[in-house]
1. Distance in nm of label points 7 Å out along Cα→Cβ at positions 17 and 169 was computed and gave 3.9; which structure, 1, 2, did it come from?
2. So helix-only ellipticity at 222 nm (-39500 (n - 2.57) for each DSSP H run of 4 or more, over all residues; to 500), computed for just one structure, reads -9500; which one of 1, 2 is that?
3. Which structure, out of 1, 2, was FRET efficiency 1/(1 + (r/R0)^6) of positions 33 and 185 (r between Cβ atoms, R0 = 30 Å, to 0.05) calculated from, if the result is 0.55?
4. Tell me which of 1, 2 gives 0.95 when you compute FRET efficiency 1/(1 + (r/R0)^6) of positions 121 and 209 (r between Cβ atoms, R0 = 30 Å, to 0.05).
5. For structures 1, 2, which has the highest computed value of mean count of other Cβ atoms within 10 Å over residues 65-72?
6. For which of 1, 2 does mean count of other Cβ atoms within 10 Å over residues 49-56, calculated from the coordinates, equal 20.1?
7. Which of 1, 2 yields 22, 48, 22, 8 for P(r) over Cα pairs in 10 Å bins from 0, in percent, for residues 81-128 alone, as computed?
8. Determine which structure produced the value 49, 42, 33 for Cα extents along the principal axes in Å, calculated from the coordinates; the candidates are 1, 2.
Structure 1
Amino acid sequence: MPKFAANLTMLFTEYPMVDRIGHAARAGFRGVEILLPYDEDIDGIQAGLERNGLELINFNLPLGNMAAGDRGFANDPRRTTEFEAGVERAVGLAERLGVKRVNCIAGKMLPDVAVSEQWDTLRQNLGFAAARTAERGIVQLVEPLNTIDNPGYIICSPHRAFSLVEEVGHPNLKVEYDLYHAQKMEGNLATTIRDHIGQIGHVQIADNPGRHEPGTGEINFPFMFQVLDDAGYDGWVSLEYNPSGRTEDSFGWMRGV
């Protein structure tokens with residue numbers, strides 16, 4: 001049986017971020033994640049987690065200037081110093097909040113930099129991040145995103161992410177496997193999980209199409225949860241979906257799991 005966590009960036013958005021922690025606890029969650037907590041009320045988040053007995057399980061490394069189009073920049077050789085500073089910032093915040101995983105969103109393809117140089121930079125930066133987080137007992141993740149929703153994203157499929165982890169060769173680097181992104185790019189979810197469970201460090205879910213709650217699309221989630229159990233996955237499964245209605249009304253599917 002998976003242990004589910006609520007992604008507070010996408011769920012309970014009817015409420016301020018700090019208040020979402022209490023709503024998640026009342027809905028029965030014991031773990032939560034926040035995509036980018038850096039500009040949030042960190043004192044309020046810390047107090048809310050402690051008050052409700054919740055664990056903040058994961059967040060992303062800084063993504064750069066998202067308003068200017070950044071979706072990470074780990075592939076940009078001109079920004080390695082900025083990337084390393086972002087890792088240090090993430091590690092400091094993770095230690096303060098007791099977070100055991102941080103995720104890297106790698107970036108979009110750069111038209112003015114050779115592809116080989118971008119991949120070399122990405123491998124170098126992920127190796128640095130994996131080593132630095134390992135020193136603090138934090139797992140470093142890297143996430144493939146579908147290029148339908150994220151045009152130009154450099155890690156365009158789960159299998160490219162698994163190959164990248166092998167190329168980096170650091171035992172502390174794992175893949176954040178999101179069934180929504182994986183279904184849009186490759187499908188074949190069950191076989192991929194069985195074949196690569198040792199490289200999967202975190203799982204997120206949303207149905208496809210629509211990126212709404214399980215049961216609204218084509219993915220057979222009861223079957224996928226059994227696949228995860230059979231493969232020996234004992235980590236969190238984070239609900240990273242846009243509710244099709246009120247957040248609290250989107251959890252009916254959990255009663256059948």
Structure 2
Amino acid sequence: MERKAIESWLTDMDGVLVHEGVPVPGAPEFVHRMKTSGKPFLILTNNSIYTPRDLQARLSRIGIVVPEQSIWTAALATAQFLADQRPGGTAYVIGEAGLTTAMHAAGYVLTEFAPDYVVLGETRTYSFESITKAVRLINDGARFICTNPDATGPSNEGALPAAGSVAAMISKATGVEPYFVGKPNPMMMRSALNTIDGHSESTAMIGDRMDTDVLCGLEAGLETILVLTGISTREESERYPYRPSRVVNSVADLIDEI
């Protein structure tokens with residue numbers, strides 16, 4: 001089936017635009033072209049630690065200049081999902097400013113007392129006390145939500161346990177599995193599409209991971225473009241039972257398409 005021309009763009013951040021704290025060659029030019037094209041776009045991240053304003057500042061420092069409104073995080077998607085499901089609800093949140101700010105903005109009250117939800121996000125300082133509290137609240141009937149299923153995250157010293165690993169510990173203790181909102185749940189893509197008023201048949205998703213970005217884009221009906229500047233290699237991409245629409249070396253190869 002011939003796809004429609006690309007009218008809007010979704011792109012992952014780490015491994016696509018930024019790699020180990022420096023811009024991928026061609027990424028500043030690619031983002032500049034997206035901004036000046038007039039086509040809607042969003043930069044996506046499963047990381048729920050930072051607010052869009054934080055991420056805007058981090059990107060700006062390395063020469064990638066984007067408006068705050070062009071950044072969509074798993075924290076924002078989670079808060080929007082909960083506001084749709086149970087408006088004005090309550091939650092016990094394990095996470096940092098990116099998640100707590102999004103939850104407040106969505107009209108949620110954060111509490112330890114009989115919350116509607118336990119919401120687990122990323123933090124660099126998971127405490128055994130907060131995990132124990134989450135286990136007890138879920139045992140008492142709170143619903144379990146997690147921003148993203150990533151088992152590990154990168155750091156300069158090596159892998160860090162991430163939200164998916166902590167969620168597994170809580171699940172083991174409670175027998176309750178969380179609902180994950182972030183990639184590869186296509187909910188993340190749909191919420192991003194709704195934010196920019198995009199349509200799946202004319203939107204492309206650019207990512208560096210087959211198991212999250214490409215899978216998520218595929219399940220949401222988008223054109224999927226795998227770049228080789230992050231996690232998945234061309235050889236690894238062939239091992240999956242699904243394929244990206246195409247594979248390119250980096251976003252630099254896409255500048256002329258916008």
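None of the figures in this text is laboratory data; all of them are computed from the coordinates on show. Just so it is clear, the model here is predicted, and its values are computed rather than measured. Cβ atoms are built from the backbone, for glycine too; each structure is taken alone.
1. Going through each structure in turn, the value belongs to 1.
2. Working: 1: -11500; 2: -9500.
Working through the options, I get structure 2.
3. Answer by label: 2.
4. Numbers: 1: 0.35; 2: 0.95.
So the calculation was done on 2.
5. Numbers: 1: 13.0; 2: 16.2.
Top value of mean count of other Cβ atoms within 10 Å over residues 65-72, among 1, 2, belongs to structure 2.
6. Numbers: 1: 16.0; 2: 20.1.
Structure of origin is 2.
7. 1
8. 1
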